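Visitor: The next part holds the structures, each set out as structure tokens.
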Structure 1
Amino acid sequence: MAKAFIMITAEPSETEAIAARLRSMSEPVVYEVLGPFDFIVDLQADTSEELTSALRGNIRSIPGVSATLTCTVLEREDT
């Protein structure tokens, strides 16, 4: 399982449209936040390739998304 947190910066005039588009996707959990980013998306996929595809094809392609920062979660085993 691959997981990442994606921080999104949006054009101010597009924030509501971006929020609606992100929430219409079936996989991610979307948080609208205040601070240097406008949204944080918790995204999971079966593989890192699927995660990358979702980021490039479904998130970065949304009109008004001006920047993204992706933090990939490292899996660790509890001992």
Structure 2
Amino acid sequence: MELATAQSAEVVWQGHDKKHKGWMVHLQVGSDVIKYTPPAPGPEQSAADPELVSLALKAALDEGYELNPGAVKITR
């Protein structure tokens, strides 16, 4: 089965929300943005970039998309 391609992803630290404090992945698919919250426990706030890129790739795959690792932006 061939997967559709997500154009990009942004991995963002959400520290201001009491319900969800952690990393969130925003997948850009055409004009849509899919917000993906990883299952707890997610990576620590101090997680290294390669771990966060892996998180974005897993998020894309879980949502049925493939993603180029070079298209991942990390916002700390």
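No value in this document is a laboratory result; all are computed from the given coordinates. Only a predicted model underlies this, so the values are computations on that prediction, with no experimental measurement involved. Cβ atoms are built from the backbone, for glycine too; each structure is taken alone.
Visitor: Thinking only about distance in nm of label points 7 Å out along Cα→Cβ at positions 5 and 37, which of 1, 2 has the largest value?
Guide: 2
Visitor: Assign the value 13.9, calculated as mean count of other Cβ atoms within 10 Å over residues 21-28, to the correct structure from 1, 2.
Guide: Attributed to the structure labelled 1.
Visitor: Once Rg/Rh (Cα atoms, Kirkwood Rh) is calculated for every structure in 1, 2, which label goes with the largest value?
Guide: Structure 1 comes out on top.
Visitor: Between 1, 2, which one scores greatest on distance in nm of label points 7 Å out along Cα→Cβ at positions 29 and 61?
Guide: 1
Visitor: Where does the value 2.0 come from, among 1, 2, when distance in nm of label points 7 Å out along Cα→Cβ at positions 13 and 53 is the thing being computed?
Guide: 2
Visitor: Just checking, which of 1, 2 has the largest value of relative contact order in percent (Cα under 8 Å, 6 or more apart)?
Guide: When relative contact order in percent (Cα under 8 Å, 6 or more apart) is calculated for 1, 2, structure 1 comes out on top.
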